[in-house]
1. If mean count of other Cβ atoms within 10 Å over residues 83-90 comes out at 19.6 when worked out from the coordinates, which of 1, 2 was used?
2. For which of 1, 2 does volume of the Cα convex hull per residue in Å³, for residues 59-170 alone, calculated from the coordinates, equal 123?
3. Given structures 1, 2, which gives the highest value for distance in nm of label points 7 Å out along Cα→Cβ at positions 115 and 195?
4. Match the computed value 26.9 of mean count of other Cβ atoms within 10 Å over residues 107-114 to one of the structures 1, 2, and report its label.
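Quick note: the coordinates plus some simple rules give every number you see, no bench work behind them. Computed from a predicted model, the values in this text were never measured in an experiment. Cβ atoms are built from the backbone, for glycine too; each structure is taken alone.
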Structure 1
Amino acid sequence: MDLVVPVKPLTKAKSRLRGAADGGIGAPRAHARLAMALLRDTIDAVRATPSVRRLLVVSSDPVVAAELGVFGIDVAPDGPVTGLNPAYERGAALLRATDPAAPVGALQADLPALRPAELDEALTAALAQFASGARRAFVADAEGTGTTLLVAAAGAALDPRFGAGSAQRHEESGARPLTGAWPGLRRDVDTADDLRAATGLGLGGHTAAVLTPVPRCC
């Protein structure tokens with residue numbers, strides 16, 4: 001399985017988490033470190049997943065390219081059309097340019113509690129769906145409305161429809177939902193509440209190292 005992970009410019013990513021890494025101050029450098037830490041923990045889990053053959057990060061942020069390049073991770077810049085779904089489509093096209101028959105997957109970049117065994121089980125479940133005739137499959141987020149992973153069978157278009165309400169849009173487009181528990185895979189992080197939930201599952205080392213406690217409201 002080949003996976004694409006897109007990354008916004010670090011200073012613009014995860015705007016609702018601004019301040020989580022520096023006690024509420026929201027300094028750009030501290031926020032960028034948190035965004036990079038979320039990405040690094042996600043990528044570490046991907047690279048430790050047996051069923052993942054290739055990983056491609058799509059980002060035009062030079063810091064992302066430089067830091068990941070040190071670890072031998074391939075990074076491609078965004079194409080002429082920006083946005084999350086075009087980034088996934090570009091990554092899938094680049095991967096299939098060298099192996100047109102490869103199954104490809106689209107994974108979110110903010111999964112700091114992801115475990116390799118979870119991702120491996122989900123990808124294996126997707127391949128089993130493909131063997132029974134499905135062409136695409138997806139994993140919904142913890143709330144059941146978004147999508148953290150979308151996978152397309154060999155020769156099938158990825159057709160990503162990420163964004164608000166993406167789980168419903170992916171299912172309506174013919175992708176089959178995958179039903180395993182996989183708490184770390186389903187726990188993407190957009191808000192302080194998400195971050196607390198991920199912390200309860202067990203953060204990866206990069207995120208834990210940059211994080212200050214998120215204060216509880218009310």
Structure 2
Amino acid sequence: MDNEVIDILKKTKAILADDHFVGTSGRHFATYINKDALYPHTGETSRIGELFATKYKNEDIDVVIGPALGGIILSTWVAYHLSKMKSIDILGIYTEKNAEKNQIFTRGYDQLIKNKKVLVVEDLTTTGGSVAKVVKSVKQVGGEVAGVCVMVNRDPKIVTNEAVGAPFSSLATLEIPSYTADECPLCKKNKPINTTVGHGKKFLEEKARQDK
């Protein structure tokens with residue numbers, strides 16, 4: 001499974017290397033997994049969803065949840081394949097980021113969670129912060145988190161059961177060293193930040209405001 005996931009990401013040119021990227025967490029790294037390159041390929045994305053579903057086909061799952069935006073696509077595909085495998089209707093929904101950057105339920109989705117067993121899915125983790133916020137929101141509305149699974153765990157030393165607050169696993173692991181802006185060796189070498197993918201553009205805009 002690990003190799004297949006990485007092969008799919010390579011096939012869709014989603015793995016970018018030898019550059020300077022900034023992630024959602026604000027951390028910097030030299031290798032970036034661009035999930036936006038994967039999602040236009042529906043066959044490959046469906047297969048990723050099937051791999052998630054296969055991993056949890058023997059678990060009691062009522063609802064699959066992913067954090068917006070990429071998690072919307074994943075949760076739908078995982079719920080679709082789980083529903084087929086188990087011959088029951090498993091829902092696929094998502095959380096959205098609010099002004100405080102928490103992952104919350106809107107659109108009445110919280111009503112679909114209470115007393116349900118939930119699988120939380122995400123494409124990538126560096127710190128596990130996004131899925132931890134989803135787990136917290138699920139618990140707040142009365143759902144039970146059966147598991148958290150990500151497509152690729154970029155830092156298995158940091159992202160653990162304890163970090164996300166629920167049983168955690170991944171389809172694949174691709175260790176990518178990450179750094180704060182202050183400790184980033186790429187910044188110290190003045191390597192330009194990629195502003196095409198990731199959050200590099202936002203990072204530079206925020207830095208420019210702070211420097212004024």
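1. Going label by label, the one that fits is 1.
2. 1
3. 2
4. It must be structure 1, since only it matches.
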